[in-house]
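Every read-out reported here was derived from the displayed coordinates using simple, explicitly stated rules and does not represent laboratory data. Here the structure is a predicted model, which is why all the values come from computation and not from measurement. Cβ atoms are built from the backbone, for glycine too; each structure is taken alone.
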Structure 1
Amino acid sequence: MTYEVSKSEDRWREELSPEEYAVLRRAGTERAWTGELLDEKRVGVYRCRACGNELFRSETKFDSHCGWPSFYSPLAGDRVELLEDRSLGMVRTEVRCARCGSHLGHVFDDAPQTPTGDRFCMNSISLTFEEGENG
C-alpha cells in the first residue's frame, strides 16, 4: 500500500529511537504494564508517534486490564488500517496508522463493556499524547 507519509527504512531508523523503530516499523510489542501512556487520564488526543496522525480521543480510552493503553474506537475509521496478522501461530487483527503504515498494536472484539465491543490494544511507544479540552 502507498502511504501519504513514505520514507526509506534508513530514514525511519534515523528519526526513531531503536525502541520506537522496533515497534512502529518492525511490528514489535512493548512489555505489558511498562508504557508511559497506560495510566494517562487527561483529556486529549493520541497521535501516531511516527507521523503525527490523530488516531484516538481520550473519551474512547478505557482500562481493559491488559497492560497496554486500550480504546474502543479510533478517531475516524480512515485513521487506522486493519490487517490480518497470522504471526505467533494465531490469527489477530493488526492496527496500523493509515497515514504512514506504522504498527500501533492489535484490535480484539472482547470488550462487551464498551459501546463498540472492540479493544484497540495499542503500544504506548507507538503514540504521543496531546492534552487539550477538545482533543
Structure 2
Amino acid sequence: MAATPQFVSAANLGCAKFQNSDGTTGKTVFTVGSNGSRVLAMVATSDSLSALQFTLTLERSSVSYKVDTFTVPGADLSQPTTNWNMLDPEWLRWLDPNEPHLILPSGVTLKVTPIAAVPSGKEVSIIVMGGDF
C-alpha cells in the first residue's frame, strides 16, 4: 500500500468514431499512460435508429481480453442522439456502484469492435475520459 495517496496528474482522453465504411474493424479508444491510468467514464453516442452492439476488449502484449459486449440503444424522434455510459455498475456488477471507474496499468489499451457495420449515413462515437498517474 502506498504511503501517500495517488492522484491522476494529467488528463487522458480517448475517442473513436465508427461509420458504415469501417465495417467490423476494431479501433483503439484509450491508451494507458506510462505510469497507469484511471478511466472515469466511457460514453457511447449514436444517431442510428437501430440498436448497435460493440465488443470492449482490453489488450496487453498483443493479447485481447474480452471485457464485455454492450448494446448502444437506438435513437428516436424524441432523442435523436443517444448517450450511454459503458461503465454502468448495473451491467458490469464488479464495478463499485458509488464510484464506477477502472484502474489500468501501463502497456494496456482499450479497443472497441462493432459486431455489425454501422448503418449508412449514421455514426457512433466512443469517448473515454480518464487521467494518467
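Identify the structure, out of 1, 2, from whose coordinates distance in nm of label points 7 Å out along Cα→Cβ at positions 36 and 124 was calculated to give 0.9. That value comes from structure 1.
Of structures 1, 2, which gives 1.0 when distance in nm of label points 7 Å out along Cα→Cβ at positions 44 and 68 is computed from the coordinates? The correct label is 2. Distance in nm of label points 7 Å out along Cα→Cβ at positions 12 and 116 was computed and gave 2.3; which structure, 1, 2, did it come from? Of the options listed, only 1 reproduces it. To test your reading of the models, identify which of 1, 2 gives 0 for helix-only ellipticity at 222 nm (-39500 (n - 2.57) for each DSSP H run of 4 or more, over all residues; to 500) when calculated. Computing helix-only ellipticity at 222 nm (-39500 (n - 2.57) for each DSSP H run of 4 or more, over all residues; to 500) on every structure in 1, 2 gives 0 only for 2. Given a value of 2.2 for distance in nm of label points 7 Å out along Cα→Cβ at positions 28 and 108, calculated from one of 1, 2, which structure does it belong to? It was calculated from structure 1.
Looking at relative contact order in percent (Cα under 8 Å, 6 or more apart) over structures 1, 2, structure 2 comes out largest.
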